[in-house]
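Enquirer: Multiple structures are listed underneath, in structure tokens.
No lab work stands behind these numbers, since they all come straight from the coordinates. The shown structure was predicted, so the numbers you read here are calculated from the model rather than taken from an experiment. Cβ atoms are built from the backbone, for glycine too; each structure is taken alone.
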Structure 1
Amino acid sequence: MPSLAELRGNLASRITNPLVGILSKSRLKPNTLTFIELAISIGAAYAIVIGYFLLGGVLVLVSGLFDLLDGALARFTKQSTKFGAILDSTIDRLSEAAIFCGLLVWYMPKVATLEIVLIFAALIGSFLVSYIRARAEGLGLECRVGLFTRAERVIVLAVGLLVNQVFIALWVLVVFVYITVAQRLLYLRKQSKVKGD
């Protein structure tokens with residue numbers, strides 16, 4: 001039975017393969033797509049700030065698509081580099097932070113204390129999920145386990161914006177990102193024991 005990571009990879013390939021063939025014939029570089037992702041995320045954040053949640057949700061999804069495409073294009077055109085991978089991860093964090101900051105700016109004047117706490121908790125949890133994997137890989141451990149990777153976070157947040165149920169989306173994010181944090185820590189603890197660390 002394929003793992004969750006393999007299922008994610010297969011689904012991502014089905015989405016990106018038709019587009020990567022077209023993009024490979026253009027002069028666009030993978031890093032260019034990475035910066036386009038950031039620009040779209042900033043646009044999404046601005047849409048959220050001014051209350052255009054539907055537009056914000058669409059832009060969050062488009063930004064997520066570009067996040068898939070940059071890596072896929074790099075692999076397809078054999079332009080993958082270590083710096084490109086670092087840049088991609090850095091821009092992913094900035095893009096995610098931009099969306100949450102947009103939500104924060106929207107809720108702050110409304111004195112929506114619970115929503116603000118949820119935004120901070122979701123942002124910190126999202127960063128922890130990514131940090132744990134990066135730190136593990138820096139120590140020579142593979143860590144692709146967990147329910148809520150970036151793809152799931154993008155989808156939940158986008159759907160919450162599209163149907164104007166951001167409060168529910170934030171709760172879902174907070175619960176599942178910390179479940180993912182726990183999953184990754186437990187998995188790495190087991191991996192460390194196997195390696196005798």
Structure 2
Amino acid sequence: MPYFQKELTLIQEKISALLIQKERIVIAIDGRCASGKTTLAKVLSEELTAPFVSCDDFFLPPEKRTKERLSEIGGNMDRERLFLEVLSPFLREEAVCFRPFICQTMSYGNTIFLPKSNLLIVEGAYSCHPDLWACYDLHIFMTISEEEQRKRILQRNPNNANDFFTKWIPMEEKYLEGGRVAKNAELVIEQ
């Protein structure tokens with residue numbers, strides 16, 4: 001059972017209330033690395049029969065990784081592409097399809113077509129970037145202790161854990177602080 005089991009009921013209640021007010025809603029699950037964002041998205045996706053999109057599929061390709069861009073808060077995610085290919089079409093009630101960026105090969109994968117739905121879940125670091133904030137009806141922030149985060153990263157990414165500790169986590173922390181995500185989210189889930 002996931003540690004956020006008790007929050008599931010609250011999230012489902014919030015989603016039900018939002019769907020009474022609006023025909024289509026988008027929720028964002030942002031937070032610290034290894035805090036359970038993907039796990040929560042998968043559980044919600046299954047329980048609510050709703051598609052979810054991972055921000056991991058929208059990291060910047062090499063040609064966009066300029067010094068200026070990477071110095072921006074949350075600059076290593078291709079938020080423009082996430083907006084153009086996923087959020088904007090979904091909100092206009094159009095079909096949503098995109099090609100995920102695969103960091104391991106530095107290339108784009110096969111096209112993913114999302115099923116038609118009145119609910120979309122977007123999960124991942126940088127999902128609540130200020131440029132995207134207004135696209136969401138519910139913002140969820142997940143956090144984790146430094147000790148537990150380190151343990152999870154070493155378990156799931158032992159070969160490139162050092163990159164997480166020296167590069168990715170500091171960039172995420174800069175974004176979280178600058179974007180004030182935890183402070184502005186409607187729901188915070190702590191482990």
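Enquirer: Given that helix-only ellipticity at 222 nm (-39500 (n - 2.57) for each DSSP H run of 4 or more, over all residues; to 500), derived from a single structure, equals -10000, which label among 1, 2 identifies that structure?
Expert: Numbers: 1: -28500; 2: -10000.
So the calculation was done on 2.
Enquirer: For mean count of other Cβ atoms within 10 Å over residues 56-63, find whichever of 1, 2 sits highest and give me its label.
Expert: Numbers: 1: 22.8; 2: 16.2.
By mean count of other Cβ atoms within 10 Å over residues 56-63, the leading structure of 1, 2 is 1.
Enquirer: Where does the value 1.37 come from, among 1, 2, when Cα Rg over 2.2 N^0.38 Å, for residues 24-79 alone is the thing being computed?
Expert: This value belongs to structure 2.
Enquirer: Say we calculate relative contact order in percent (Cα under 8 Å, 6 or more apart) for every structure; which of 1, 2 gives the highest result?
Expert: Result for relative contact order in percent (Cα under 8 Å, 6 or more apart) over 1, 2: largest is 2.
Enquirer: A value of 50, 46, 31 was computed for Cα extents along the principal axes in Å; which of 1, 2 is the source structure?
Expert: 1
Enquirer: Say we calculate mean count of other Cβ atoms within 10 Å over residues 152-159 for every structure; which of 1, 2 gives the highest result?
Expert: Across 1, 2, mean count of other Cβ atoms within 10 Å over residues 152-159 peaks for 1.
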